[in-house]
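Following are the structures in question.
Values quoted throughout were computed directly from the atomic coordinates according to the rules given, and no laboratory measurement underlies them. What you see is a predicted model, and the numbers here were worked out from it, not measured in a lab. Cβ atoms are built from the backbone, for glycine too; each structure is taken alone.
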Structure I
Amino acid sequence: MPRLIIVLLVAALSVPALGQGIDFYKGDWKDALAEAKKSEKLVFVDAYAEWCGPCKRMAKTTFEDQQVGDFFNANFINLKIDMEKGHGLTFRQDYPVSAFPTLMFLNGKGEVIHKVTGAKDVNQIIALAKQAMGKDDRSGDYEVAYEEGKRDFDLVYNYVRALNKVGKPTSKITNDYLRSKPSISDEQMTKFLLAAVVEADSKAFEELIKRKSNAEQLTDKDAVKKTIVDACKKTVNKAVEYESEFLLTEAQNKMKSTYKSDAKAFEYESRITYYKGLGYTDQYLATVEDYCSKVIKKDAEAINELAVDISKNLNKNKKALELAEGLAKKASNQGKEADYYLTYAKILNLNEKSEDALKAANKALEITKSKNEPTRNIEGFIKYLEAR
């Protein structure tokens, strides 16, 4: 029995924890390329050196962030390679680097799709990853055959997937295929719709909703929900682009009819996106205030993010900064995190409340020290406040 317990513990510890940052591939880089080719993903490479300070900080912060982990684990085969030892010595012969960290994205053929140097924070690395994904255009592999008139399921399915992956329009191809009433199985049609749906204001979206149960059996409920919610969000962005309240309402109604329990939050979030995108400041601020008090009232992280967003984009608007200050204070009191107190301190400073800003910054410093995390940025801000 003790031996069995040890075996089970070892097995459990060998499985990467969900939501705990990037899960880096354990094999050789050539094996990773083969896996990428098979799964039609890119390989993300963190090319680092053991002595590199920025590399270490990035490993402890950015790479361990849940949002980063969720995005990278879903979209890439991830590799960490010490360029000064082991298979890093072989890797750098084909992929030389001149600075650390070097972050690169390779396709299954081993070609460099995107490459940058320097440490990145959470938002920067996700933006970088999206850039790389946008450059991985495989639609040309299918375009010629499609233009020649070929319409077999695998070709159209893969063509639409490749186009959607790099943000190219697919509505005409999708609609033409649906109108042709192809002789394919129900499973194939469901699979096609899951790949083709990108907007809620489309025939493909309506067809997917009809097959929602089948789609959930084919993949899983979370995957189907993500496809549907992302499509509704895309239609909200389209509403901003065309200044169309009709499209905004359509997205909200389709969300309500599909996922009623999430509809209230989505309605607020979509209105926030719409008002912000069109520069309707008063409506934006009123909706944010309402959203925080009625929907995310106990979500300190979400409240803090809105405070940051307001303070960055409306830092000359007194009314906006007053709201941002109140939200940042609420997030700090609820979440007790250093980042929240630092946000609060910066907004207090914008509102010319230097003494209160200094108190909040010192609280952020105290929390950061207690966790043995880097304090340089906070200390720099405190020195700035003290010098005023």
Structure II
Amino acid sequence: MSAELRLEDVGKSFIPPTPVLRDITLTVPSGECLALVGPSGCGKTTLLRIIAGLEAESTGNIFIGGRNVNDVPAHERDVAMLFQRPALFGDQTVRQNLRWAWTLARPWAVFVGISTEEERELSRVAELLDLKDQLDTPLNQLSGGQQQRVGFGRCLLRRSKLVLLDEPLSHLDAPLRLSLRRKMRLLLREFLATSVYVTHDPEEAFAVGDQVAIMAHGTIVQMGEPVEVRRCPKHRYVVELIHHQTGGMNFFLGDVQRHDMDTYFHCPLGRWPMSVQVVSALRESLCSGENLHPGKGKVHIMMGVAAYDVRCSTASPAGEDDPQIVSHILDLESRDEDVGVTSGSAGTRLVGRASADERLERGQAVTMTFSMARAYWFDADTGRTLALPTG
């Protein structure tokens, strides 16, 4: 029953001419899951509601199974949707909620029951969602996580052409989120359901989606397979999102300069040598080798280094060519294997990590060191990625 979803230049403006969504073009092949990830207010839920038919698009076209559904009302699109808090019947049992779509389609099923095949399918879903022992339990006696599983099971048992999931795990605690998202992923694959999964959690998006679409300011910044997006982020925003779970990013705004035969990145915190590989990649991205030629001016650029790649220590590492920044600790965050360090230098806030064995205190001077080979390079104006880490 699953079908391909295709959007062509979809846009939405609630108060013209201010757009909420701009030129959204994407394809979700039949049976695959697309994870939409981005911050609150970027347009994820609005896009989901437009696909479902709960909102009307201002521009563009929506195709489900090759059929243009722009003028098709929501109840005729054959779309199942699960919200942050499932819309279920609290006075009915889990079994009655799970088979609600069948009851709605065939009211007489309340009296004659469902087929053996349907009963087998319902039991299978209940077992995979750890609900088999609660099938005859009234819904209002279940926990929030159990109710969300019922809502998800009901979506799957509808066997709709498309399943839309709007941050279904956002209100659950962390261990339950992890367990339930694995079950959801397995069931989506087993049912070959074409699905769009909306979340603000990058880790969740990369774990669930066959494809990941990263949204910002009403448009898709990058879309692709999770491995591809991680390996080749095309925008500064994507890099920030990828490293969100590991402490964030440090950004340095500066210029690329030539001195004799060497090339340097110059910023308020220092002047650091650049490798031949990075200079070559920047030349290619900027489409002009003259930009880095002596006497031809400076190249305004932004360098980014992940907090995970910044080493912090009270002792200055000896014999290293890597950049070293001396700063004062503003905050410390204890983690499983190390300590997250936030410090400040020359009005710049920096983040890094230190060994759990280091005895660090707020206000203490610390040396932050990183390898230039681990740096990302961005266009300072557009945020476009110019070069990726080389080591």
Structure III
Amino acid sequence: MKRFVLLQGDGMPDLPIEEKGGKTVLELAKTPNLDFLASRGEFGLVDTIPEGFEPQSDIGNLSLLGYDPKEVYTGRSPIEAASKGIVLGDDDVAFRLNLVSFDEAKGAWFLEDFSAGHIEDHDAKELVRALQQGFNSSLPLEIHPGLSYRHILVWRNGESRFVLKPPHDIQGQGVEAYLPKGPGEEVLTRLLVEAREILRSHPLNQKRMAEGKMPANGVWLWGQGKAPTNIKPFTVHAGLPGAVIAAVDLVRGIAKLAKMHLVEVEGATGFIDTNYAGKGEAVLRALGEYPFVFLHLEAPDEAGHMGSLEEKIRAIERFDAEIVGRVLDFARVTGDVRIVATSDHATPFALKTHAPGAVPFALWDPRMTRSNKHAVKFCEASAKASSVRYPSGPSLFFRLLDRDGLADF
């Protein structure tokens, strides 16, 4: 039986770095296993983000799993709500609620950090409890806790006609111009104001500042939407059962909506300190039960948002060594596993946010006879030099599954 693995290093692509001789992070990182896939497999570019969509992870991951965002996408937050088992009625709207840091010395709405310094889970839970208890009970809003800075707000019978910017796109600047605008804007703005009043004087934030940590002295809302209804079960969509290994609510929510099996990994955090080796081993275990396994690694994306070249290189190198390498060794032994390694979008560390454009991918099968004359680096420049380019995530997905009608390798 043929088996299939999709390894997704979130946000790995980057921009050329002038002080590094024009090389990108992928070029600087030591990635012998990704380089093997690129050298021996089908290697090129894939357009994961359809025209008209922002380069965001919800769009990219749906696309890479073969779903057309134009048909199934209703917003990021209802997907994350699904991961938490939050049931949305037809007229309910979910929002992502980030715990954030404002620096009032630089302006009333100066957004210092989109994640409150990647606040620890235990601190976040205490502050979310304070918000739940302190909000005006007349507001038709519910706050559901998540991990670190990532939480969910539900507005029952609410409005969704807002343009709300992701906070990682606007940190380091005044954001008053990005406050909610649209029907019901006064409800959301009131929430933002009340949240600041509750959080700025909270003893935990005073303690955090005394320890040199960023305070989580506000919240930011974005990614709103109603419950999606067009995501087919994966067994129907792909014709085989699948498993997902992911720490972040977004990807876990896609898995739940698609009725895929979720594999739990101890120590998987959705951050740069995640359990890389544990996730790699989880892929091998899952392949014992499921013919398709999707692994998502958030760490390169988080390092990009942090603006850290060093952490992004480290995250990519650990992805290569502890995840890609394990799966590649397994595939060599069993001879029946086809692998795709790619990303959902670029997250340039110099920009600290996502960037548009096609991303590199490599597709390899142990039965392949192809061998490039020279070793190829898994990076943007080499992918662009290839003649291979898939116009969408679904086109690459169905190529992985041998469903595109093209000749095999």
- Item | Among I, II, III, structure where helix-only ellipticity at 222 nm (-39500 (n - 2.57) for each DSSP H run of 4 or more, over all residues; to 500) as derived comes to -7000 | II
- Message: Once distance in nm of label points 7 Å out along Cα→Cβ at positions 207 and 311 is calculated for all of I, II, III, which comes out largest?
- Response: I
- Value 5, 23, 32, 24, 12, 4, 0, calculated as P(r) over Cα pairs in 10 Å bins from 0, in percent, assigned to which of I, II, III: III
- With distance in nm of label points 7 Å out along Cα→Cβ at positions 303 and 335 derived as 3.6, matching label from I, II, III: III
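Please state which of the structures I, II, III yields 3.4 when distance in nm of label points 7 Å out along Cα→Cβ at positions 87 and 359 is computed from it.
This value belongs to structure III.
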- Message: Say we calculate relative contact order in percent (Cα under 8 Å, 6 or more apart) for every structure; which of I, II, III gives the highest result?
- Response: III
